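Got some structures for you, see below.
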Structure I
Amino acid sequence: MKFEVTILGSSSATPVHNRNPTAQLLNCNEKFYLIDCAEGTQQQLIKYNIKAGKIDYIFISHLHGDHYFGLIGLLSSMHLNGRVKPVKLFGPPALLEILELQFRHSETVLKFPIEFTALTADVPKVIFQNADLTVETIVLNHRIPCTGFKFSQQKRARKLIIEKLEAENIPIEYFPLLKRGLNLDLPDGTVIRNEDYTTDSEATKCYCYCSDTLADGSYLPQLKSCTLLYHEATFLHELLDRANVTHHSTALQAAEVAKQVGAQQLLIGHFSSRYKTLQPLWEEASSVFKNTVLAIEGSTITI
């Protein structure tokens, strides 16, 4: 089961050389979920050979430009390229108003519908489910309403031990029941114990995305035991005062969060443009949480 995230942008506020503002692409079983969509996201998709037409789900964390200024361009290109299937868009309530205003004044009528879900940043909520994932919001503490996102894999059905089933001539019509974990009572009185003919599916994993936030601890319960935690690390800890004023986090704080919640791996990004090299940010975070990686554009992290 493919579950991986590709970094499209990792800069905060403004683009800098070799770093675009925030955007990530989550691939779950070849279904594409775009997480934030800053300026330049289209170019990044092209650069890394990702087909924009395969993106059916877009999640916008908040309405600071470095997280959504690329959205109007991406949707417009989808329209020009003949897209007709819907885009499911999740974001702050005003996002739809902003898009409609731009389309109205450019006299653009999209060939495809936008199925919009307005998000509130007050309490965590499940906002989407399909056969692969459950997505819920993470309430963050930023200067404006802001949500992170928790992408949790759905538990797969149990795996059949086909060789054993066939060897004992178990009728195929019973296979779906066994996959659901049920024991079977056959007409002749035979009892088929599920554990004898199936194995458990892989343990589920989750990806937690914390875009922009003060590291105030309020959101930690939702992050418990996540497989991969993305946490913004805009500044080194020597600029903690600046981080507090701007409602951001330091690399040290991101690592402390990962350690507290028992994450398996930490991914840090949203780096201030003041940092020409990212090594000091990695060193600061990894001094507290060893399994830390940098959000390097073009890199893909398996969850």
Structure II
Amino acid sequence: MNPRIPLPDPLDSGPFSYAQARARGVSPGRLRGPDLRRPFHGARDPGTKTDVVARCHAYRPVMRHDAFFCSVTAAVIAHVPLPARLEHGRLLHVAVPQPVRAPEGKGIRGHSVQVAAGDVRDWDGLRISAPERLWCELSAVLTVPQLVAAGDYLVQRHGPHTSIERLAGASAMYPGRIGGPKRAECLPYLDPGSESPMESELRVIVITAKIPGFVANLSITVPGARYRGDLAFPHKKVIVEYQSEYHFDPAQRRKDMTRIDRLQAAGWFVMQVNLNDLNDPDELVARIRSVLDSRPTV
């Protein structure tokens, strides 16, 4: 078998457009080579990755100069927490400013939108919706707890991407009607001190159920250790905490067992909540109320 003709630098190191390659003298035959993927019309990619970010980089060479990734695609690029069904979606959401016609093509969900100054920013070489615009876009596809989790991530105390005030201002100015009431509901719930998306969702479920008396990330000292409870009800000595798959690791599970035993020995009751519970909030709320009602006030 004859060796493949090497691609000229920098085409050999990342995605490129058919037009770019032809301008550098690469023949049509070479561009049909089996070592080059054709993820989008007019695009070639010598790489093998097919995750969302890799597909965005593969699409970038054939994008309009004023186009940008938006909605759930921008959220994936910026590491904003999303439910799995959206995080691993096959369509790339690509926006262009009105009145330009929305992009079309296999694997693309195009949007023609109103764009204001500051609505777009660069992120690791990709143009995406700025955090404030992105949060408004996500209000069309996320539930209230999920949208609060996304907002908490964007305003997190350690390394914030924006502020609650800027999200509120963007929400008031955002041209899309869809999601407006949802954003207004979410704004008072945002908390820069939230430490995980699932903690945020759990907190919102408790707030919207109007269960009073909880403290988020309460520091609790017991003999031999100090812990923090995701949601603690000090007047009942009840802790409700989310258990992710991180806690399934055997070493972590042993630490969790010791922590829970120490807390319960000190008089605390620890409720462990998982993803299935968050997906059935009515039953979860009823269970939390039942536990609280069964405990004496301290």
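Observations
- With P(r) over Cα pairs in 20 Å bins from 0, in percent derived as 32, 48, 18, 2, matching label from I, II: I
- Comparison of I, II - label where distance in nm of label points 7 Å out along Cα→Cβ at positions 99 and 243 is highest: II
- If helix-only ellipticity at 222 nm (-39500 (n - 2.57) for each DSSP H run of 4 or more, over all residues; to 500) is computed and equals -10500, the structure in I, II: II
- Winner on relative contact order in percent (Cα under 8 Å, 6 or more apart) once structures I, II are ranked, highest first: I
None of the figures in this text is laboratory data; all of them are computed from the coordinates on show. These numbers were taken from a predicted model, which means no experiment stands behind them. Cβ atoms are built from the backbone, for glycine too; each structure is taken alone.
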